Structure P
Amino acid sequence: MSQSVVPDPNIAPDISRLVIEDAAPVDNLISEKQQRLLTEVLYSNDVFESRSFLVAANVGVFYAVRQPPLVPDVFLSLDVEVPQDWREKKNRTYFVWEFGKSPDVAIEIVSNKEGNELGSKLTNYARMGVIYYAVFDPLEQLGGNLLTVFELRANRYQEKSDAWFDEIGIGLTLWDGTFEGKRARWLRWCNRTGAIIPTGFERAEQERQRAEQAEARAGRLAERLRGLGIDPNAED
């Protein structure tokens, strides 16, 4: 597995002049919903068996002081701790030298033909040392696959035939369904079998359905007992 070069944390660079927040808006509703779907899910499930992680949308990732940040639509970084004090500038964005590593996954959601997702961004994420890079093209702007996934090998990206990220034990899959009232083809996190990882709402709905089914089974059993002349509510 390729690793990015991380500066000595004892020699922290001067970030006082770096612009880390420019208040740029999300480009469209599709991207906004898709980003939330990919971030909320991981915080609603113990996917990584209590390993610490950070998943974020539209947050700058600085890997060199003299280079502009990369701003993935979504990124995931495992085994990192988010600082509690967000008043400090160094804690409000993702400085590779502060977190000690590059993100493990970067995801770009294509909204137009100007983003260079398969050009300069491919080169830059490889330079940063991101292990897995995924490009989701829901509007088919690039004229190719809806989902293209790359893995970093010997400091260069090679396209994968699947979307399973073995190094971190999670994958991506395309899912036709409804999220927040919008039916579409969405990009979802999945487990090794390909089953989607549910949102908090989906988990609550599954629990509600299981409770209803259990109540219905109990009702049917009670009716059978009454048919046999047995009072199901009678105490022993």
Structure Q
Amino acid sequence: MSGSLEQLLAHNAVFAELSQTQRALAAGRALRRHSPAGTFLTQYGDIWPFLFIVGAGAVDAVKESPDGRQLIVLTLAPGDLFWGLAFFNDGMQTPVALVAQDATDLYLWPRDALLPLLLETPRALWRLSQLMVMRMAQASQIVEGLAFQPVSGRLARFLLDQFAHAGEPSLERTLTLDEIAARIGSTREMVCRALYQFSDKNYIRITRTEFKLIDEGGLAEIARGS
């Protein structure tokens, strides 16, 4: 375990600032947790004083409304860092639930195990601060989208990002309508309605198994609110 974890740490912007000896110490102090798909790693409101790196799989950070609607605010892939607020401030509650999207391996550190190494290396703390600022900017974009952009615009942006990630104009339908709705802060009914509006305008073609991008410019105009 330690060899592969040390390699993972060496490629992470924060841990890469530590010396090889410090990374070896960090790897030795990590707690490994394997979680099957769908497992809650922590619930909203928990006091969870850990920082972790994803070793394998994926983790969703999820907000849930009182009526049960979900919003996936962030998805963490292998090599990504995340933390409970109580890692930095005693008693602070976690503002999201963390859910294993796939079978997932995490490496966790309680504060006392990792903080001494970080305090020895100001550049590592600076990298961690930069990551926090980036996450704050991402959260701000989500809030702006929910407040000012209609569902059709958020869905168009989501689809364009998915096509870009796939690197081709065909996108396999691996997500359900509920899962898409959770990623853009909407409902399955609104997502379904918007998808077929895009299809009627010939921006995309919808089949049982895939979305096909037909008019990227038209979809981009919807995403921009034009």
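Every number here is computed from the coordinates shown, using simple stated rules; none is lab data. A quick note: this is a predicted structure, and the numbers were derived from the prediction, not measured. Cβ atoms are built from the backbone, for glycine too; each structure is taken alone.
State the single structure among P, Q that was used to calculate relative contact order in percent (Cα under 8 Å, 6 or more apart), giving 20.
The read-out was computed on structure Q.
Once mean count of other Cβ atoms within 10 Å over residues 103-110 is evaluated on every structure in P, Q, the highest one turns out to be P. State the single structure among P, Q that was used to calculate distance in nm of label points 7 Å out along Cα→Cβ at positions 55 and 215, giving 5.0. Answer for the origin of the read-out: Q. Which one of P, Q has helix-only ellipticity at 222 nm (-39500 (n - 2.57) for each DSSP H run of 4 or more, over all residues; to 500), as calculated from the coordinates, equal to -7500? Working through the options, I get structure P.
Structures P, Q were shown, and FRET efficiency 1/(1 + (r/R0)^6) of positions 87 and 175 (r between Cβ atoms, R0 = 35 Å, to 0.05) at 0.70 was computed from Q. As an exercise: mean projected area of the Cα convex hull in nm², calculated from one structure in P, Q, equals 18.9. Which structure is it? Working through the options, I get structure P. Computing mean count of other Cβ atoms within 10 Å over residues 31-38 across structures P, Q gives 13.0 for structure Q.
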